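Participant: Read through the structures below before going on.
No lab work stands behind these numbers, since they all come straight from the coordinates. Everything quoted here is computed from the prediction, not taken from an experiment. Cβ atoms are built from the backbone, for glycine too; each structure is taken alone.
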Structure I
Amino acid sequence: MKLFKRGTRWWVDLSKDGKRLRKSLGPEIITRAQAEAVLRALKKDALEEKLARLDPSGLTIDQFLDRFLADQEGFLAVRTLDRYRSTFTVLARDLGPTLPLRNVTARKIEAWAQTRLKTGVTAEGVNADLRHIKAALRKAAKLGWLPQAPEVRMVKTPRRLPRHLSPEAVEKLISSETDPTYKRLWSFLVWTGLRRSEALNLRWQDITWSTRPLARVVGKGDKERVVPLLPAAVEALGSARKDIGPIWPQIHPDRVSHRFKLTARRAGLGSARLHDLRHTCFTWLVSKGIHLKVVQMIAGHSSIQVTMLYAQTWAGDLYDELARHDFGTTTT
């Protein structure tokens with residue numbers, strides 16, 4: 001389908017049943033934005049009509065992707081749909097776009113995952129794709145597009161403890177930041193443990209101002225949680241408070257991460273990552289004796305097992321604490 005304008009009217013060039021047709025969008029469609037919105041709706045209707053004529057049991061990978069995305073639109077976030085699209089696009093490229101979905105076996109998926117690892121994709125990245133494949137195929141089986149969803153096994157990943165920064169490193173990082181807004185953002189992330197997207201999406205109307213300030217945060221899986229704002233976090237919000245609107249400048253998240261890397265290198269913390277600020281927050285909470293269940297609620301972890309890693313991370317700092325008290329020194 002193509003959009004074009006003739007005179008004062010917008011038209012769409014399309015084909016139906018092998019015939020080329022031109023259709024006027026009517027006098028009420030004036031701007032390009034209006035015309036593009038109508039075009040998107042027409043494309044969606046055409047796709048749904050095409051998919052309705054297909055036998056679900058004979059869907060190819062490409063056809064399944066189109067049908068799955070059309071079925072899930074409105075139920076999943078745009079970002080999630082994009083991840084499904086990118087995952088299955090790569091899967092179709094490697095296995096063949098015309099391969100019937102019913103022929104996507106557990107063995108083929110496992111071989112595909114191993115090939116991805118050999119090309120340099122990290123185990124975490126491969127598992128992210130596998131989780132989307134697993135969820136999509138389960139949905140296909142539930143809708144009757146597959147007799148049964150194949151078993152999808154995750155690849156083994158090395159278990160690493162979360163990296164965190166010492167109080168001295170955090171102080172060095174923040175003092176090395178030259179931009180006042182970013183300086184406040186780094187401090188806010190340290191004292192709340194929010195993910196990058198959670199902080200950037202935070203709005204003033206999400207803050208409850210009281211003797212116990214709170215932030216209502218929307219995290220992974222579109223799940224809400226409440227995060228307490230300690231005095232240091234409130235101070236990081238600054239004095240220019242508003243009733244509505246975004247708290248932080250609406251710039252691309254990747255620019256924020258890039259800025260953090262520059263500041264970290266300037267502070268002599270070249271290996272530090274923005275996500276380390278989140279790890280730092282929870283490591284500090286555990287080190288102060290905060291119960292792991294409380295830390296889990298603040299972090300928004302689905303499993304307490306993830307939160308328990310911070311207890312192990314803090315154990316690495318115990319030597320310094322013991323040495324500070326001269327514990328274990330020999331006497332002569």
Structure II
Amino acid sequence: MRTLRSRRAVLATGTAALATLMLPRLASATTPLTFQLDWKYNAQFAGLFVAEAEGLYAASDLSVQIREWSDGLNVIEAVAEGAVDMACAEQNLIIAAQAAGAPVKAVATMFRASPYGLMTVPEVALASLTDLVGKPVGVHVDGIKVMELVEGVNGITNINVVEIPYADKFDRVVSGEFAAVQCYVIDEPIGVAAKYGFELKVLRLSEYGLLSTAQTIVASERVLAEKPEAVRAFLAATFGGWARALKDKPRAAALVVERFVPEGSPYKDVAYQAPTLELLEPYVRGQGGPLGVIDAKVWAEAARLMLEYGILEALPDLSSSLALDFVV
């Protein structure tokens with residue numbers, strides 16, 4: 001959460017050419033699509049960047065413009081209002097927008113679980129959530145209700161959860177003020193470990209009842225009705241890009257950094273981005289099966305829990321919040 005000119009790279013090897021032939025092709029001329037990210041250009045969107053750089057979109061007769069997030073941008077609103085064709089967002093934000101009447105549907109997800117977590121120093125016992133009972137834990141404003149959810153699901157009531165800002169938060173763990181602090185487990189621990197010179201302990205909240213999907217791809221009902229084959233081709237190419245990125249992570253990290261991340265960005269560092277791909281792989285692959293598929297039952301259960309614990313104020317008709325026939 002930069003606008004790119006489409007790069008139509010030509011696939012050079014026989015293997016790549018064969019993979020290209022397996023992607024859906026459109027009967028019409030090149031179709032333009034705009035895709036809005038929910039963060040800055042970095043390896044957490046590697047599938048999109050690999051698909052663009054290696055010609056998978058172009059091979060499916062798509063001209064895809066990938067836009068970087070900027071401060072104050074509501075990506076789902078941009079989709080609903082037609083400013084972009086598709087975007088990615090957290091599940092709770094999509095459901096909240098649908099409950100408010102936004103004409104959008106979730107069609108696939110890049111992360112099948114939320115990368116929210118807690119991180120701490122090696123000396124702190126953090127094998128499970130119960131190790132934090134009676135201890136102070138620092139979280140951001142978006143983590144207050146998340147902690148209520150995971151505590152409730154696990155029958156825990158006495159973790160001392162304190163809202164804190166982002167600035168210097170891990171210093172407060174090192175000083176002993178907090179037992180752990182909130183993190184996005186696919187990248188924050190990498191930067192903190194580099195700064196302090198030791199490996200962190202990390203607790204993944206997806207293992208404690210936080211079922212929410214992340215980087216979930218959402219499209220407007222209008223786009224799904226008017227460009228269904230383009231959406232299918234886009235998703236096939238995107239998850240083809242993800243498969244390639246995960247198969248050769250060092251190469252994918254270098255590609256993202258060299259061709260997409262702008263100068264001056266903290267993400268302009270292959271040594272940072274390659275481990276990110278290692279950490280995010282379980283979130284992309286989930287429990288197996290085709291990449292990108294949303295489990296409708298898990299989606300509904302996640303929504304129910306988010307409503308119960310106040311992350312959501314209302315639910316839409318969950319039976320119509322998904323459009324799952326676009327992932328091929």
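Participant: In terms of mean count of other Cβ atoms within 10 Å over residues 83-90, which of structures I, II is highest?
Facilitator: Details: I: 16.4; II: 24.5.
Going through I, II one by one, mean count of other Cβ atoms within 10 Å over residues 83-90 is largest in II.
Participant: Quick check: -11000 is what I get for helix-only ellipticity at 222 nm (-39500 (n - 2.57) for each DSSP H run of 4 or more, over all residues; to 500), calculated from one of I, II. Which structure matches? Walk me through the numbers on the way to the answer.
Facilitator: Values: I: -16000; II: -11000.
Structure of origin is II.
Participant: To which of I, II does the computed value 1.07 (Rg/Rh (Cα atoms, Kirkwood Rh)) belong? Don't jump to the answer; show the numbers that get you there.
Facilitator: Details: I: 1.07; II: 0.97.
Computing Rg/Rh (Cα atoms, Kirkwood Rh) on every structure in I, II gives 1.07 only for I.
Participant: Moving on to the next point. Of the structures labelled I, II, one was used to calculate FRET efficiency 1/(1 + (r/R0)^6) of positions 115 and 227 (r between Cβ atoms, R0 = 41 Å, to 0.05), giving 0.50. Name it. Working shown, then result.
Facilitator: On the way: I: 0.50; II: 0.85.
Traced to structure I.
Participant: Of the structures labelled I, II, which one yields 23.9 when mean count of other Cβ atoms within 10 Å over residues 179-186 is computed from its coordinates? List each step's numbers first, then the result.
Facilitator: Working: I: 17.0; II: 23.9.
Here the read-out was taken from II.
Participant: Turning to a different aspect of this structure: On distance in nm of label points 7 Å out along Cα→Cβ at positions 155 and 243, which of the structures labelled I, II is highest? The partial results should precede the final answer.
Facilitator: Details: I: 5.3; II: 4.3.
Comparing I, II, the top value of distance in nm of label points 7 Å out along Cα→Cβ at positions 155 and 243 belongs to I.
Participant: Supply the structure label, taken from I, II, corresponding to distance in nm of label points 7 Å out along Cα→Cβ at positions 67 and 291 with the calculated value 4.9.
Facilitator: I
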